[in-house]
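For reference, the structures are reproduced in the following blocks.
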Structure P
Amino acid sequence: MNDIDDSKAPLIDHLIELRRRLLYCVAALAVGFVIAFGFSSEIFAILVRPLTQAFGPEGGTLIYTKLYEAFFVEIKVAMFAASLIAFPIISSQLWGFVAPGLYKKEKQALLPFMLATPVLFTMGASLAYFVVMPTAFKFFLGFQNLNPTEGLTQTALPAMGDYLSLVMHFIFAFGVAFLLPVLLMLLERAGIITRDQLKSGRRYAIVVAFVIAAIFTPPDVISQLMLAIPLVILYELSIIAIWFTERRRAKDLPRLEAPAE
């Protein structure tokens, strides 16, 4: 039992520790919000850049139809940025609460997944921001009819609040979707699934990937393909990564089972 880092503590001590760490998380969010609110206009200008690129040189217009909409957009932008700013502190507090109850080997196994989570989320969010959103917005704006030979003119006038909701939806959907390898490897590590089960369920995984893409992206084929295809690729990469971890565990097993001298 000396492999456990912390001693057993009464339930009340765990609750006090949880309360303290939750207060740290709330404080980190509050400080992040105050900082981000001062730069909310600049942050929103960054978020609106994919739409600016899609409009092209002729430019476009963002409108707000409610008097308070522009103000609440800045509030939402600040909250969005605050969650990103506070994430390292929140994750460290979560790790600090869970880690004392883990064995040393469990810590060594879990820590790489904790470190990979923000990296994979950033990769997914970057794909959404730099590739998917400009492509999807250009597709949507293609339905404008600025110089009609007959009939009415169709002009895109996106509202600030609707646009911000769409952007955050894109970023979180792609960011969370890119955490698939972490989820699958944790399930395999816990013994819930195996690599053979993942291989045999490949065809079902492809169907699920397209269903997820249809749910979490706008109803256009381009956005759905841009999420479904990376999900399928990440699924295959997860199988390969699990194969490497299985080989490493197989090499370490004889050393761990050898009697101590």
Structure Q
Amino acid sequence: MVLPAEDLEARRASLERELGEPITLDGLTASFRIFQRKRGHRHSTDDLLTAWYALEKAGAPSRALDLGTGIGSVGLIVLSAMPPEGRLTCIEAQAVSHRFLLENVRANEVGDRVDARHGDLRELALAEKFPLVTGSPPYFDVAAGIVPEDSQKAHARFELRGDVRDYARVARAHLESDGLFVFCFPWAQKARALAAARAESFSVVSRRDVVPRVGLTPLFSLFACRLGEHDEVEEPPFVVRHEDGTHTADMHRVRARLGWENR
């Protein structure tokens, strides 16, 4: 499924020469690889756990839509767990991120299974509806801090092209009636995320705070939403690491689901 290692390395070196900056080749799952800018916006625990939570709640759907897909982290993890006929549709506005999205689709040889659109998610109007919609919205209003000079980092972190309410609105328009919308958002802004989802007629059927290490404050929260009125459940926190830095049993289960051996 993935290009041979020597071909991936040759492509990484070619990208590095072309773009004039360091490019890394990293594991996304046990079988999928991604190219990333070393000093750009990179795949994170937020992406990993958003994709895992979507798979936990939706199973392995045959089709999925990923909003603001960036370099493809969430969408490609979801695709990796789909049946062979499964298809991913995704949309990304940033030119540099979309370029890496295409590179990562090609690297994993899934071009026939991915519709990678370049455009503003707020303008998305597809005829198709999906059983699963995912997203990792930017976390911060532009007034909340210093916007990075790097365009890729800026758009990934700050609401320069829409906010969590826009993600919920577009998800509602493209979700099957019994489908699931899964996203992440900062724990400190949980109320804002809940309000955005409910304003678009979603019930947050489950949510889970993510704690980076035992004893620390949660960093972000995961949300699984369905249209209409449903019971809402707050699940126990997901703790990523023990105090000594080793992975918890929860994180070992995530890694196992994505095919990694736990050590």
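FYI, it's all coordinate maths here, none of it is from the lab. Because the structure is a prediction, the values reported are computed rather than measured. Cβ atoms are built from the backbone, for glycine too; each structure is taken alone.
Comparing distance in nm of label points 7 Å out along Cα→Cβ at positions 74 and 250 across P, Q, which structure shows the greatest value?
Top value of distance in nm of label points 7 Å out along Cα→Cβ at positions 74 and 250, among P, Q, belongs to structure P.
Out of P, Q, which one gives 5.7 for distance in nm of label points 7 Å out along Cα→Cβ at positions 10 and 226 as computed from the coordinates?
P
If relative contact order in percent (Cα under 8 Å, 6 or more apart) comes out at 21 when worked out from the coordinates, which of P, Q was used?
Source structure: P.
Of the structures P, Q, report the one carrying the highest value of mean count of other Cβ atoms within 10 Å over residues 98-105. Present the calculation step by step, with values, prior to reporting the outcome.
Numbers: P: 13.2; Q: 21.9.
Once mean count of other Cβ atoms within 10 Å over residues 98-105 is tallied for P, Q, the winner is Q.
Using Kirkwood radius over Cα pairs in Å for the comparison, can you identify which of P, Q gives the largest number? Show your work: numbers first, answer last.
Numbers: P: 21.9; Q: 18.7.
For this comparison of Kirkwood radius over Cα pairs in Å, the top structure is P.
So helix-only ellipticity at 222 nm (-39500 (n - 2.57) for each DSSP H run of 4 or more, over all residues; to 500), computed for just one structure, reads -10000; which one of P, Q is that?
The read-out was computed on structure Q.
Kindly point out which one of P, Q the value 0.3 was derived from, the read-out being distance in nm of label points 7 Å out along Cα→Cβ at positions 66 and 90.
On the way: P: 2.4; Q: 0.3.
The correct label is Q.
Using distance in nm of label points 7 Å out along Cα→Cβ at positions 154 and 178 for the comparison, can you identify which of P, Q gives the largest number? Could the numbers behind the result be given before it?
On the way: P: 3.3; Q: 4.6.
Top value of distance in nm of label points 7 Å out along Cα→Cβ at positions 154 and 178, among P, Q, belongs to structure Q.
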